[in-house]
Every structure is written in structure tokens, then in C-alpha cells.
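Enquirer: There are structures below to look over.
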Structure 1
Amino acid sequence: MENSVVILVDSNMWAYYFDSTLPEHVKVIKPLESLLKKNQVAVNATISVETLHYLVKRLGPLEGEKKGRVFLSYGMPLYEIDEQVVELTLTKLSEFTHLGIGGRDATILATMSLEGIHNLMTHDQAFRRIPEVDVVDPI
């Protein structure tokens, strides 16, 4: 990912991408595939688990696992939730809870801060209230 802007892609975007029954599906395909082709996509462990959970619950165990394996095959950076991330998550949660940021959102903010990522592809409006986050929303 050298010399390119890394964009953390939230689980709602992956749900829209993989679930063709959702009205948002068509709006997400081109922007996300463009980023994937340029190797500009990253996720953290929270986003990965949420995405896999959605796929299996919504699409069923067979189709959900199949699409989950496709998701995991992209080879994008998957940032761990370690002690440093958890500590910063608490800080971000305390700092931004009044703006609608919850625990899972705070893990995203902590990951972005520690990895020097400023761009987040999401449809979650709470992130628009965070000054250091540049939201990319194809919806």
C-alpha cells in the first residue's frame, strides 16, 4: 500500500457489498472494488468479525461462509485489537461518547489513530462528527 491512501472500510459497507438484496448494494460495488484493486482497503478485527457475523446470519451458513471466505481472501491489512488499541478505545469512547460513538466505533477510531489512517468508508453518520475522520460514503 505504498504511496496510496489507506481507507478503513466499515462493516456496513461490506454488508452492502456482499448482500445484493440491499438497496445500497449497487452504490457500493464500484467504489469498493476500485479501492480493492488499488490495495487501499484495510479493516480491524472488530469490522472483520461484524462482517462475518452479518454474512452468516443474513445470508445463511452456506452462502454466508462462502462470501465470508471471499472477504477474508482479499489479503487486506487486518489490524488486531491488542492492549494498546483497547487502552486508546477507552480514551476515544470517553472523548466522543456524547457524539454517538459507542464501543465498536471507538475501536475503529483507536485503530485509525494508531495506524495513521484518516479515511473511513462508512454509512454511520456518527463518524461525521469526529474532526480527525474523513468519511467516505458512497450512499
Structure 2
Amino acid sequence: MTSSTALRKVPEGWTTEPFYMSYFVEGPRAKIVKRCGLENPEAVMCTTPESGEHYGLISAGGRYYFTDDLAWSISEIIKPTTLDGIMKKIVDGKEYSIKTKALREVETPEDRPEREERIREDIALMEQKRAAPDYLEWKRMDPD
């Protein structure tokens, strides 16, 4: 992912600082973007830590998307469709009027080994807890 989309004016509470947008390029966010079928996405801007919000704006394939870092979700912006239109809504404090559609994640072939490893780690942790001396074995009780 890159962040080559240039903005004329960044709205208050948002930033185009590479440091804050780096999570688009690496780590879990990049995996979610890929699972949603977006190719060659570009980071446009994201909310600042001072804003108290956790949103990002990305573009891919000529369309724009909001990311929600708390919900780990991506929504396609349906209306307005242009960056200028989206920016106007944000600058005017009318983000709520931007029409979006949530994207669904689909597991990619690269995800399978990672998911299987997580399952193995979870099973090992459960077995380790069961072997601990302070593990409580719950027994089914007959009703009175």
C-alpha cells in the first residue's frame, strides 16, 4: 500500500502523516484489506490520536473506503464517489451523511496456515491450563 493520493486540505482531526498511516502498509490491516478484495490500496488519510477517533480513508480501484480500526472493518463509500465530495462532507462535519456499504472478509489461501497455527496454540494453551495444579474440574451435578 502506498499513500500517493494528494489532498489539498486535510480536515481538522485527520492527518496524512506517514507515521500514523503506516498501519495501512503492514500488519493486520493490510491482511484485512486483502481479504476484502482490494488491490493496490493507497492510504489517503486517517484520524489523529488527539481526535479520539480510529478511522482511515483509503482508495483502491478508483473507489474510496473507510476503515474502522476498533471494529476491524472496511466500508466502501457509495455516495459521494469523489474524493472532493467525501472531503467536503468531512470538512462540513457531515460524515454521518456519507453512504457506505460494509465489505465482507474472505479467507485467502495465505491465511490458512496462520489460522491453523493459532488453533494449535489455543489447544496447547488449554492443555497447559488443564495440567496446572490449580485447574478446577467442573463436574456435572444431578438436579435435585
Structure 3
Amino acid sequence: MAGDLPEWAQRELGKMGIKDTSAFEDNLYGPIAERKSGLRRDDLVELLLDKSSIYDEMDPWVRGRLISSHKSSIEILDDEGRFRAIARDIVVEVRLIAHTRPLYIDDEELMTFEQSEARRRSEIQEEVEKRATDSHESHQWG
């Protein structure tokens, strides 16, 4: 584990079973095809919230693991273990502390998960459509 990471990040990496994050680091220089950057699922981040959007006694910094990012919100597991959904409108800055996964295109585990999840959703949708069709037909008269 890198000693230069904040204590909360070192604890989170320990919980995740990650000892070394150097294989996941960004590459911001060189040929475009070899560059790697951007936020990824499970990244350790710090979010600075707009001071006018929070209570005076609240810390404007939220630290934790990025769970997901949506059009209007960012979901994070904070450094106290709380799940938080934060509106993008109040995020002033996102600081990457450490990547914990490979780049999206190189992340075989994530790709496999997303494929199986897409299959599962498709099967559920087919079952819902089948049930809806069957229930409508059973109510028709003669």
C-alpha cells in the first residue's frame, strides 16, 4: 500500500484487499492510444461540495469509494461506511486519490459482470412481458 495516501484511503484499500495500486495509475503523456485517464468504478475520491449547499457545521469534503456515477448524481461509500448519493450540481471538485480497478476497456471482471447483468435484465424483461401478455388475454371475453 502506498504510504503517501491518506489514512482513510489506506483503510479502504485494506478492506478491498488491494496492496498496490500502481498497475491502475493514469498515464497522461505519450501517444494518445497509450494514455489512460478518467474516473472508474471503485475509485477512491474526495468530493468538494458547494459551501452554499450544505450546513455550516458540515465538512465540505466527502471522502470515499466511488460506487457509481449518473447523469445527476454521484454515489459514494464514504470513509465512515455510509452510502451517499450526492447531486452533481453541488460538486465543485472531484479529486482522484487512487484507482482500484483497471481502465474500463481492460477490466475483464467488470465487462463479465455487465454482460451477465444485461442478460439477467433481458430475461426479467421477457418474463414481465410474457406475464403482462398472458394476464391481458385471460381477461378477454369470448
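Enquirer: Ranked on percent of Cα pairs over 20 Å apart, which label among 1, 2, 3 comes first with the largest value?
Expert: 3
Enquirer: Okay, next question. When distance in nm of label points 7 Å out along Cα→Cβ at positions 22 and 46 is computed for each of 1, 2, 3, which one produces 1.0?
Expert: This figure was derived from 2.
Enquirer: Quick check on the output: 1.9 is distance in nm of label points 7 Å out along Cα→Cβ at positions 14 and 70, derived from one of 1, 2, 3. Which one produced it?
Expert: Source structure: 2.
Enquirer: With relative contact order in percent (Cα under 8 Å, 6 or more apart) derived from the coordinates and found to be 22, which of 1, 2, 3 does the value describe?
Expert: 3
No value in this document is a laboratory result; all are computed from the given coordinates. Just so it is clear, the model here is predicted, and its values are computed rather than measured. Cβ atoms are built from the backbone, for glycine too; each structure is taken alone.
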